[in-house]
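Taken together, the values in this text are just the output of simple stated rules run on the coordinates, not laboratory data. Everything numeric in this text was worked out from a predicted model, so none of it was measured. Cβ atoms are built from the backbone, for glycine too; each structure is taken alone.
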Structure I
């Protein structure tokens with residue numbers, strides 16, 4: 001029997017979405033403003049997240065000015081998760097990540113600090129990293145002033161945000177703090193050399209294109225003189241990974257970035273870091289935020305929340 005072609009691997013609940021995305025321009029073919037309008041429209045079409053006891057916006061000091069953050073504080077929270085949205089370092093904001101953060105706070109019982117980091121191309125590497133790092137350090141040092149249980153800290157990121165979360169853990173190890181108890185990475189971009197087989201297997205027709213990944217890395221960093229082997233861009237290429245926080249890595253089967261996440265999980269495990277890596281079969285990049293549309297999204301969100309809650313409570 002002839003094996004099924006890659007398109008047939010896509011879960012039936014996502015085939016219509018994938019087909020619609022396939023006829024739209026790639027990121028490289030639209031302006032940043034058009035890309036940002038697109039993610040805003042997709043966000044508006046999705047169900048809002050649950051009510052949380054306290055939700056409020058703040059600005060915290062950053063290396064180039066104030067950084068907006070949104071705080072979700074459920075009653076009795078035992079710790080704080082820093083949350084970094086996806087969008088290829090080019091798009092996304094507090095609103096695009098709002099439902100995901102509400103579900104995370106509700107499912108985990110932890111407070112969530114969502115960071116509205118600066119975006120490329122206006123603010124190339126390392127602007128996004130500088131902002132998430134500054135916000136993480138501020139939360140560790142000053143979160144208690146706003147009632148946050150910030151002595152127990154975790155990080156979470158999706159796609160480009162997963163890259164930032166992974167690098168934040170490496171920075172915390174390098175600088176001796178703040179102490180991060182767990183890292184949750186959802187289809188993270190971890191290697192700017194872009195050598196994973198999944199980049200070719202799922203180059204077209206699966207929501208995110210290979211061309212989108214290339215454009216994101218170029219626009220964020222490579223076109224600005226940053227070499228792909230720079231570990232602050234490619235956490236997979238850090239000198240070593242021992243001593244990093246326990247991790248959960250979630251990947252989507254039909255995703256150009258699948259191999260990035262799974263290779264990083266193996267790298268962590270080889271360094272002795274406790275890690276759980278879960279591949280969601282038939283899923284596409286961005287499925288994690290499709291709660292209410294795709295059953296696997298709710299399952300993945302609860303699985304991630306359970307890991308973070310357990311890690312924080314065990315500390």
Structure II
């Protein structure tokens with residue numbers, strides 16, 4: 001049932017994409033925005049209560065519905081799984097901006113590409129003076145994080161024993177951390193949701209990175225995973241963007257600082273090699289390569305899931 005739920009969801013999403021204004025997305029945002037208003041008092045205890053209130057009721061409702069349908073109406077249980085996965089997993093939630101930037105760069109409309117990137121990432125990114133390479137770099141970085149949060153992370157959460165409830169748990173946590181970062185919540189609650197997200201996303205982050213490493217340039221992806229941890233402010237970003245860039249053979253993140261001569265001599269004396277950049281500078285053609293990399297990773301995980309499904313069917 002798991003394999004067909006994901007397969008049908010991906011097919012359905014290609015024909016009926018779930019955009020940011022879909023009722024499920026609006027409902028999630030409304031719930032996320034309302035919880036701090038009633039539960040956040042600025043104390044650590046209230047932060048724990050707020051996260052509990054945020055997570056438990058929706059997850060428990062979806063789980064109870066899932067279990068009831070399995071025992072009463074198994075066919076409808078499959079439909080329920082498809083609806084949940086379809087509502088929260090898909091490329092179309094971010095591919096519109098990605099495609100617009102790609103088309104603008106192909107037509108040499110840099111101002112339009114800068115504007116589209118700014119609308120996508122938000123006000124914290126200043127795009128006015130970005131070069132073509134900078135636009136491609138930031139677009140790829142944003143897309144790698146988005147495809148993990150909206151596709152691979154949801155996929156791995158659905159494989160949990162709680163099934164569709166795992167999808168709700170994962171997406172609620174991701175969306176809450178993203179929205180509360182720019183909203184009016186207490187520092188205690190912000191720290192708490194970030195810690196909770198780290199725990200929830202620890203395994204999915206590494207599985208996504210493994211997928212990129214296998215289907216892309218293995219050596220460069222593994223090198224970036226190991227040595228480029230300090231290029232980003234969080235470990236999850238470093239793993240995802242580092243392996244994504246290495247798999248594509250393209251330099252992502254801020255350039256590494258030049259090694260001073262004295263430091264180079266010390267490294268030479270100890271037999272160590274200075275950390276190097278991987279790949280080449282981004283160009284618009286890498287946007288097509290990035291989309292291809294993601295689809296190869298999707299096919300990889302779907303094949304593995306299909307093999308696991310067959311193994312379960314034929315096992316005594």
Structure III
């Protein structure tokens with residue numbers, strides 16, 4: 001008989017690995033973050049006591065954790081999707097293992113346990129940009145934008161050089177470390193490029209940060225797609241809110257350009273760069289990270 005999964009009566013503590021849980025060679029200390037597809041934990045290596053971050057694949061719409069920490073599909077219908085997502089999670093780990101840069105999260109290893117997959121990463125101290133925005137803890141200045149997003153672009157340049165697109169850049173995936181040095185997180189939507197007209201797999205969409213071509217079934221994705229998300233993340237810092245979704249901005253003049261909304265408060269060149277990066281049409285944006293980096297260097 002198939003197991004019956006009732007989310008209403010599901011023990012909340014089973015959603016996450018509990019403090020003290022041992023998996024492979026690591027002991028879980030606490031949860032750091034969670035989303036619809038995974039959770040991230042602070043853990044410690046049992047042998048040398050080094051702290052690491054561990055990302056667990058657990059798409060809660062498709063699977064759940066049992067009392068003994070096994071991750072199982074919610075139904076027969078979700079088994080195939082769960083298995084497919086698990087294989088993509090492994091591919092993410094393999095790709096990240098090749099992307100070595102100070103501004104890209106560093107994957108140490110990955111392993112399978114509890115019928116799912118775990119990604120082991122170095123643990124970095126900082127706070128994600130979405131939390132800084134939420135609590136309005138940013139002392140905004142031209143130099144702050146150049147430092148935070150300049151360091152992000154350094155990592156993004158390496159990703160594009162290796163012929164990959166991140167496709168989920170947003171404040172929640174930007175860890176701001178001491179010195180306003182940015183670490184790019186969460187590569188669950190990564191894809192190789194150039195892509196065929198028919199996209200290879202479904203994409204994660206984040207309201208306010210995904211470009212319009214990411215919504216379209218036949219949208220052509222390229223470096224300018226990540227650049228839109230960079231611009232939208234910059235704009236979110238000004239507004240302390242996510243921008244409107246890209247499709248909602250088509251033929252809608254209610255969303256003022258940064259050059260108008262914040263004239264006189266920041267460098268005109270910085271505001272121009274934000275609007276340029278957020279252009280609805282892909283052809284109207286910077287076409288490469290190098291082009292955007294050169295523009296940002298003109299701000300200060």
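Structural remarks
- When mean count of other Cβ atoms within 10 Å over residues 105-112 is calculated for each of structures I, II, III, structure I gives the greatest result.
- Among I, II, III, which structure scores highest (criterion: distance in nm of label points 7 Å out along Cα→Cβ at positions 73 and 121): II
- For -11500 (helix-only ellipticity at 222 nm (-39500 (n - 2.57) for each DSSP H run of 4 or more, over all residues; to 500), calculated) the corresponding structure among I, II, III: I
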